[in-house]
1. Figure out for me which of the structures 1, 2 the number 17 belongs to, where relative contact order in percent (Cα under 8 Å, 6 or more apart) was derived from the coordinates.
2. 1, 2: which one has Rg and Dmax of the Cα atoms in Å, as calculated, at 24.1, 86?
3. FRET efficiency 1/(1 + (r/R0)^6) of positions 37 and 389 (r between Cβ atoms, R0 = 30 Å, to 0.05) computed as 0.50: which structure among 1, 2?
4. If helix-only ellipticity at 222 nm (-39500 (n - 2.57) for each DSSP H run of 4 or more, over all residues; to 500) comes out at -21500 when worked out from the coordinates, which of 1, 2 was used?
5. Comparing mean count of other Cβ atoms within 10 Å over residues 293-300 across 1, 2, which is largest?
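Nothing in this text is a laboratory measurement; each read-out follows from the coordinates by a stated rule. This one's a predicted model, so the numbers in the text were calculated from it and none came from an experiment. Cβ atoms are built from the backbone, for glycine too; each structure is taken alone.
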Structure 1
Amino acid sequence: MSLDAILDHIDNDLENSIARLMDLMRIESISTDPDYAEDCKAAAEWLVNDLNSIGFDAELRVTSGHPMIMATGGAGTTHTLFYGHYDVQPVDPLSLWDNPPFEPSLEETKNGPVIRGRGASDDKGQLMTFIEACRAFKAVKGALPLKISIFFEGEEESGSPSLIPYMTEYAEELKADIALICDTGMVERNTPSIVTMLRGMVSQEITIKGPNKDLHSGMYGGPSINPIRVLTKALASLHDDNGAVTLDGFYDAVPELPEQIINQWNNLDFDENQFLSEVGLSIPAGEKGRSILEQIWSRPTAEVNGIWGGYTGEGFKTVIPCEAHAKVSFRLVGQQDPDKIQASFKKHLESFLPTDCSLEYKLHGSSMAANMAIDNPAFEIARNALSNEWDNSGVYVGCGGSIPIAGHFQKIVGLESMLIGFAQDDDSIHSPNEKYDIRSFHKGIRSWVRILYALA
């Protein structure tokens, strides 16, 4: 049976594919809230039943948190492992949604029809592109084109506390030739993208303590040390006048981009001015001499994500606070070591501490960057398959965010990952009125069919 016959089936069955996605989206699988634990289980059971209905051997795996899903199907010398997550973000604030978040609906927009609702893009719509591709193979050919394992989790939006223990225990079962992950987006609407670089992250909370209680600024202002003054001075010195991070050794393990990648990025249809203007900005604030794409995909950063202390309520209170707090994160690239970054940051803070102040430091998480080996032939096979489906040729891109599962596959299973997703920048993931373009869903299904067909 020809590839065209499978693609035709997808086109003719699109309405049913959308209906199945909407059924999954109606399940309120919010992983962060214990009140939705049964809903998370229900979403997992829905997926297990759906996978079994198209010939997979699928089962729900109990963990200390929400269930994992493992499924196997097909046969052949090539073996792929597909990963996605069925849990979703909370919907707060509910008042900002135009429609109930778990009552998905179709809507016309300036860029075409979309499906609107929580999980439409992140990650139910994305994972269903792969399932629907498998369904199309089974419907037309009666079999999958190669051996496929599927691995779904239900805790991605809540820090994946069960993931590493599970992957460590079942590392052998998770082995394959390559992992496929559909939890990323496209660089622009007509250009399919394979993410080959993911930034790591160090996130921490710091507290600087000074006097043993809040003080009246008229009575103590001047002789009393102000923790906010100490904190802001330390944080302000994290960057120099050129936007570079000033921590000792920060750039020691940061590589320069290969020329092949630079050329691809320079040829992308990416408008720096539009990118900033869409969020009300006009001038890049990162490292001078680096393009915006370099800054968000291949360069490390330091950002203050929150800062507080003293009186912040209505009106005014003349107080010198006894404590000042901040949340600070670093995005890492290359071989930057999270432990070394943490140590350098603590040393930096301590250098600003006067005698009467102390520092408390709380780590919220850390991970190294993940860099994919694109010399694996599967990458070029997939890129060519994507190029045959979309208006523009497929490209290798970076991602400013962190997707820890790719690094876990490398370290725990010894498995390289191809991150191929069809989300758009305006999908409003993690925000009210989340959506997924019908075009992304439709062509995403067709893309996976082309990739699997080419890999077989």
Structure 2
Amino acid sequence: MISEERYSRGAFMEVKTKFKLSSFQIILLGFAAVIFIGAFLLSLPISSKSSEWTSFIDSLFTSTSAVCVTGLVVFDTATHWTIFGQIIILILIQIGGMGIVTVAISFALLSGKKIGLFSRGTMKEAISAPSVGGIVRLVGFIIKGIFVIELIGTLIMLPIFCKDYGVEGIWMAIFHSVSAFCNAGFDIMGTKSGDFSSLTNFSAQPIISITVMLLIVIGGIGFLVWEDVCKHKWSVKKYRTQSKVVLLVTGLLIFIPSVYFFFFEFTTLPIGERILVSLFQAITPRTAGFNTANITAISGTGLLLMIILMLIGGSPGSTAGGMKTTTVAVLFSSAISVFKKKDNAELMKRRIDDDTVKNAITIFLMYVTLFVLGGMIISSIEGLPIMTCLFETASAIGTVGLTLGITPSLGIISKIILMILMFFGRVGGLTLIYAALGGNKKQVSKLPIDNITVG
């Protein structure tokens, strides 16, 4: 009897453990649940200005784009959706930008609930924190920082929008501040400057342009960088290595494309507007989705540069998507170490762990493969130029939202492909793999080694 009881208890524990969700699975399912809830709400007649049901596939696409803070849309946000629909979209953007787990933990903190070890571990994975220690304090810091920055952005843009659009300018300032900070790229300018116009009417307006650019950059550098900046101020030497790398790569990815756009793309504009537009178009592909210039008029070289920027994206633990700036930095450092015949990759006078290099290579290959494959499939199905489709898939997987204008006219299969890419880009490739396969499996034995010549 005792042995049977023990057996039954052991079997029960085995089943219980078997069905226990990992941190990665919780993050994955959390994003999926919010997307489908948002899709249902957006499909309701109350959400559309026509007071008719919006097709579920289009509502799902919009919800996915909002939660994944992408900005690709099949309808102009201002002209199709009611205030109710716009509020739902803004809530989805805020949740997607903050992160599902961050939102859940924040509600737990507000209710006074104790945060357990498992929740702390999940939070660590969600915001790419280095350790579980101090995670609750960090979450509190992130939440306060998000709302303070969004409020400041709103207050700065408020006078301009109210001057141009009256009382409606209040909602426009709030919407665009949240959308910019969360790197979402959704706009509500359609009723004022035409469908899918984004911020083109403000290309020469420095207050709006600079504020949106700053919100994009601040949202995209990552929460850990915020902490370093607030804690150590101008003492850069005291920053984490990751923070130093993020700031350096971010600066380069703003400066170099800006110079290119200034000298080769927007040469016909007045000098002041030319500087603003060049800076804006260097910043927005990583991964905001706003635009102050007609993207279709940009040369093939400019579009290729934007595709590269879209694939790179923002930084870990931020509101941005993409491969991340740190991934690119690790790949370059690894290549340099090979050129110099060093045993390890190095950054900021620090050795980079081999597992980090492996992860960077894996992420790079996954992004490039899915981006190219998605573009080829859409091009074949829709009969569109491959470059146009690659721009769209790069925008989707980088969670950017910039478009050459083909998204609204795509078929169901192409929309599904873009939704998958958006979800992949926001959640992260490794998170998806770990959720599906498990990320804690350790190799207990090694196969025989052999040599393969490369290069």
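1. Values: 1: 26; 2: 17.
That value comes from structure 2.
2. On the way: 1: 24.1, 86; 2: 22.8, 89.
Working through the options, I get structure 1.
3. Numbers: 1: 0.20; 2: 0.50.
Considering all the candidates, the number was obtained from 2.
4. On the way: 1: -9500; 2: -21500.
Structure of origin is 2.
5. Values: 1: 21.2; 2: 13.6.
Result for mean count of other Cβ atoms within 10 Å over residues 293-300 over 1, 2: largest is 1.
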